[in-house]
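The structures considered in this document are given below.
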Structure I
Amino acid sequence: GLSIHAIRANYIMQYANSLIGRQFKTISQVNIFHVRGLVSDEQFAIWRAVGEFAAPIWVPEIQNLDEYLVTDLHIAAGNVMDAFAVVDPTKILTNIKLHLVTHTPEDVIAFGPLVGVITEGYEAFNAVFRFCSILSSHLAPSRDIELQLADQEALKHRLAGG
């Protein structure tokens, strides 16, 4: 079975534009079973390649770096690029996320397992953003959040000696 919690499909569909890493992991693990027969063979190859690429991204600890980079990550990234090249080669040039796929082996060397790098920064900011929203007067929440974040940045700048 999958190593994930129960899938909350209604929640994922309702908040499709604000999903977090855990939900993307879920989608990448199960989507291939749902799109079979709904998309062309070429598009299915993309979904399969993305699913195979996503698996090594969520590895929390790398035992053998050479094997991980060469066998798992590099080949999986190449398969994603090859699958997109068959369907729409211009996507490779115009979509920055596809370009970043080619750099994942170098990123692993520089930063270690990407699961921590990917989620920690964004989720930490989400907590700050959510806190600012809670403290908002709710009359102009965007303005309140902006002012609170600006105040925090100014304090950080002053504390850093700037």
Structure II
Amino acid sequence: MLSTLFFLLPLGIQHLHETKLVHARATELLFEMCKAIKTADDNKIKDGLVYDAVFEAVDRGNIDFIIKLSGVKIELWEGVDDQSRSILMRATQSRQAEIFSLAYLEGDHEIKLSTSFMEDKFKNNILHMAGMLAPSRIFNRISGAALQMQREVQWFKVGSLIL
């Protein structure tokens, strides 16, 4: 039993070391992205797939990525994805409360106003996003049907307050 524990210990340390290396490389890449974005025009940002990276970060809940990039270029809040959904709409759809709060509470007033009434290419607004079923990965984290339903109702209430 004790020999098994000693055998597994280095594997855990190795995994931790690899995770730290990946994080360090990601931080370095983000720093380089911020430098490049600072001077880039909107066409270069779209062609460079920056908006794709931003929306992927929204879906994954990577708030640090969003904060750093939007701090460099505030215009990123105005971007839309391939389905004409804003960051606020995507945060609502993927149930990322921290990113929603960042976008809505700390964002520019004009951007908030324009995205609040925005519709995607399917004519869905932010209230529709809140009313859609949450991704299954969200439900897997919340135990109990009542808690899941309560969370969905809260998202719908937030969406209705905006409109």
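Derivation of every value follows stated rules applied to the coordinates shown; laboratory data play no part. Please read all numbers here as calculations on a predicted model, not as lab measurements. Cβ atoms are built from the backbone, for glycine too; each structure is taken alone.
Given 2.4 as the derived value for distance in nm of label points 7 Å out along Cα→Cβ at positions 30 and 126, which of the supplied structures I, II does it correspond to?
It was calculated from structure II.
With Rg/Rh (Cα atoms, Kirkwood Rh) computed per structure, which member of I, II shows the largest figure?
Values: I: 1.05; II: 1.08.
When Rg/Rh (Cα atoms, Kirkwood Rh) is computed for each of I, II, structure II gives the biggest number.
Compute mean projected area of the Cα convex hull in nm², for residues 86-149 alone for each of I, II and report the one that scores greatest.
I
Between I, II, which one scores greatest on distance in nm of label points 7 Å out along Cα→Cβ at positions 78 and 110? Before the final figure, lay out the partial values.
Numbers: I: 2.2; II: 0.7.
If we compare distance in nm of label points 7 Å out along Cα→Cβ at positions 78 and 110 over I, II, the biggest value is for I.
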